[in-house]
Structure 1
Amino acid sequence: MKLCFTSQVLAELFSIPTNPKRVSDPRTPEEAVAAIEAILAIPGVAVLAVPSDVTSRWLGLLRQRPVRGGAVFDLQLAATLVANGVRRLCTYNREEFEGLPDLKVFRP
């Protein structure tokens, strides 16, 4: 099994810990970059490409599950995963992904 990320997830790994509105002890941009680089240096870790059909897959998911606000990013992530042949997602945000076609979701 390979551990993979999308550029969207990596951006969130930077955004959330550096945002003083989201965390009480925010990290510096340099610390966040170093953490992302450390993750990417783990053997076997891959960053998935964004295939050209992700937008149409994402719009299809939005038709099936009309979400609001930030939940739109979860559907974009799901579309990217499925377009890359990923069928399993490990997340603490399980309820946002449950019931989506072609994707099995579990908590760590």
Structure 2
Amino acid sequence: MTDIYKDVKVPIKVKLNHSFIISLESNPSTGFEWFAKYDSKKINLKKPKEFVLDSGQLVGGSGCELFEFEAIGASETEIEMIYKRNWEKNPIKIEKFKIKTFD
């Protein structure tokens, strides 16, 4: 099973060549969405974002965006998650996840 991370305060510790998921609250009906910025020599975006609606919510409601990554380079790095509308320059939120890989 792939571990899911939501809290930026807790470093993500992942075995080299293993996957992990970052989950962030979102409401794409507002035009805002998460974008991932990372070192592609250390991290691979294995599965692009997937939106999961909160249970009991109707279409257009809030939920979570899920990003599945794989650790491909041994070391420490970070993934910067940027919440913005893709046509706007400035994000309204930035979350930085620290990644530590091991063998």
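Computed quantities for the displayed model
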{"item": "Structure with the greatest value (metric distance in nm of label points 7 Å out along Cα→Cβ at positions 52 and 92, set 1, 2)", "result": "1"}
{"item": "Which of 1, 2 yields 7.5 [mean projected area of the Cα convex hull in nm², calculated]", "result": "1"}
{"item": "Label whose coordinates, when distance in nm of label points 7 Å out along Cα→Cβ at positions 44 and 68 is calculated, return 4.2 (choices 1, 2)", "result": "1"}
{"item": "Comparison of 1, 2 by distance in nm of label points 7 Å out along Cα→Cβ at positions 4 and 84 - largest value held by", "result": "2"}
{"item": "Identity of the structure behind -14500 (criterion: helix-only ellipticity at 222 nm (-39500 (n - 2.57) for each DSSP H run of 4 or more, over all residues; to 500), calculated), options 1, 2", "result": "1"}
{"item": "Computed 35 for relative contact order in percent (Cα under 8 Å, 6 or more apart) - originating structure among 1, 2", "result": "2"}
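Quick note: the coordinates plus some simple rules give every number you see, no bench work behind them. The model shown is predicted, which means the values in this text are computed figures rather than measured ones. Cβ atoms are built from the backbone, for glycine too; each structure is taken alone.
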